[in-house]
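S.K.: Below: a set of structures, written as structure tokens.
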Structure I
Amino acid sequence: MAIYFYKSESGDGWQNLATDAYFLEHLSPEDICLYFYINKNAVIIGKNQNAWKECNLDAMERDGVQLVRRHTGGGAVYHDEGNLNFSFIMGEDEYDLARQMRVILRTVEKFGLHAELSGRNDILVDGRKFSGNAFGVAHGMRSHHGTILVNADLSKLGNYLNVSKKKIASKGVSSVRARVCNLAELAPEITVPQVEEALKAAFAEEYGAYTPYVFTEAEKAEIAKIYETQASWEWRLGKAPKFDYALEERLSFGEIQLYFGLEQGQITELKIYSDALDTTITERIAKALLGARFVREEMADRLFAAAEAQQDPVLQELGKYISSVEL
């Protein structure tokens, strides 16, 4: 087993996420890596999110804000140089979310702050979120990556993200922005380099001494190929959905948008967007619904049958929702 650390010197979100994806796809399952990166000016969206709906694309183009789609689930966030991003990458046998979260909590404690977990993917101090997390799986490997807001410009959050009213209502607050804070608001002297050093120290305390990861020229070439995908129009945006019928709701696992293409009353095409952490949700829903008649009862029955066969609570909940709507 080897313990690695790598920090990207690039502020390019496409380059940074390409490197993150490379680690997930190619790191040895016996190894553990902590990866740092900072995106200078970018909106990062989840793998299955609808960029046309989530983002103010005109404002982003006007202000030179990069649109970056990650390979994990979750929602959209704005990144600048006041936000430190981290990734833990390792094999299934070494992956332990409790240990990884402990590294983050210990990091914050070094600045005299008490942090706590909220749900599966948020970390809070005094009830305010400074870190969101997402998770990826590939070929026996796992990644856990997240953000640490140190002194980011939170005023820009609303400029580029179209925050859903349903999402706001589900949080029971009047503003999503009010729930988010920088660590510098709570510990005024804190800086991004200080957090980097504290996080590296906490990582070594938990996993042991680490060595810097050094990429070979061949590995750099592989990352360049992933970069081309990250930067491509198809990966980031695709085409705007134009279908015969659309449904949108916020359920327990996150927001869900379903766009139905119909021929003679049958579902022949289905585009699904979601900010759920589970990136396989869209595939499971499509498999259950494609080919069904666009009839509430038949669609719900298909979802219920698939839910029972797969012991899938997501399909069960979606079936209940479909059975309650007027089509």
Structure II
Amino acid sequence: MLKRSRQTELLMALAALLAAAGNAHALEVGVGHAAPPLKPGAWIKGAPVDLEAAKGKNLVVVEFWATWCPPCRMSIPHLTELQKKYKEKGLLIVGVSNESADRVKPFVEAQGAAMDYIIAVDTAEQDVMRGYMEAFGITGIPWAFLIDKSGRIVWHGSPLDEAFGKAIDDVLADKYDIEAFKKADEPRILEAKKLNLFRQYFDGVILKKKPAAELAAVGEAFITASKGDAMALNQFAWVVLQEVEPSNRDLPLALRAAQGAVEASEGTLDFVVDTYARALFDNGRVKEAVEQQKKAIDVCKDPKKIDEYRKRLERYEKAGSDA
């Protein structure tokens, strides 16, 4: 999660992501599940690949890349080498770019035999990208997805990773341990889940102006998924308290997130305790807010932040004395 000072940037990025991606697709597919169909906007080089028709015959790699990406260009000779090495064993490598055909086609033609595998460009809606990259919560390229002969996604990662070639070897030799990969992939899956829930919640309450009550279950799911993650919980609470319109703030939800952040950090992070104090105050628990704000000041080492915290403490104390 990002730091509090970047809340506005975060929400602008959230708006852009959701506008580009449409409905959230995260985690609709996963390792061991059937691969989404390949329906790009255009096939630039090589014959179109039908994943249904490939079952029982082909091991398919779907790799996401772009002409402007240096690591992607580095991966081209490696992918070409793998395609040649495993061609007789049914390997099909498909490189998919979300750039225009007008940009990709000249690049591919210039590469010639050095880029000797199937190339496609995505649809205007980025359907292929959404079905794979967004669904897995992946944002960086190059990134490859390995689909076995039964049509399941069995591995994903950088095509420059040594594990990529080993996964192909192991799948073809029928000795690939998919369960071991799933276990190793669990932390990334959890992060993708949290990010997706975060987006869903704030897309609803901020961008689409939905009543917070309609998204309470999403918020609760985020808190549950983020248990033990002080930064994520603090981020969620602060955005509710600071960025959501006052009339649409789920203050009890923000309080639960803030309390979880304090528990996860054991009260050692001043800005987390500060958020908790704010959540207590906004929930009408002024006395407790004063106590927590004092704790935030006690653990803070930054004089500038201490001045800011003291101003809030004065506001909380004044509210308590006026009550």
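S.K.: Out of I, II, choose the structure whose coordinates give Kirkwood radius over Cα pairs in Å, for residues 161-304 alone equal to 20.2 when calculated. Don't skip to the end; give the middle numbers.
M.R.: Working: I: 20.2; II: 17.0.
Label of the source structure: I.
S.K.: From I, II, which structure was helix-only ellipticity at 222 nm (-39500 (n - 2.57) for each DSSP H run of 4 or more, over all residues; to 500) = -11000 calculated on? Write out the running numbers ahead of the final one.
M.R.: Details: I: -11000; II: -17000.
Structure of origin is I.
S.K.: Consider the structures I, II: one of them gives 15.2 for mean count of other Cβ atoms within 10 Å over residues 41-48 as calculated from the coordinates. Say which. Intermediate results must be reported in sequence, preceding the final value.
M.R.: Working: I: 22.9; II: 15.2.
Computing mean count of other Cβ atoms within 10 Å over residues 41-48 on every structure in I, II gives 15.2 only for II.
S.K.: Name the one structure among I, II that distance in nm of label points 7 Å out along Cα→Cβ at positions 129 and 289 of 4.3 was derived from.
M.R.: Values: I: 2.5; II: 4.3.
Considering all the candidates, the number was obtained from II.
S.K.: Moving to a separate point now. Thinking only about mean count of other Cβ atoms within 10 Å over residues 233-240, which of I, II has the largest value?
M.R.: Values: I: 12.2; II: 26.5.
When mean count of other Cβ atoms within 10 Å over residues 233-240 is calculated for I, II, structure II comes out on top.
S.K.: One of I, II was used to compute mean count of other Cβ atoms within 10 Å over residues 105-112, and the result was 13.8. Which label is that? Before the final figure, lay out each step's value.
M.R.: Values: I: 17.4; II: 13.8.
That value comes from structure II.
Every read-out reported here was derived from the displayed coordinates using simple, explicitly stated rules and does not represent laboratory data. The structure presented is a predicted model; accordingly, all values stated were derived computationally and were not measured. Cβ atoms are built from the backbone, for glycine too; each structure is taken alone.
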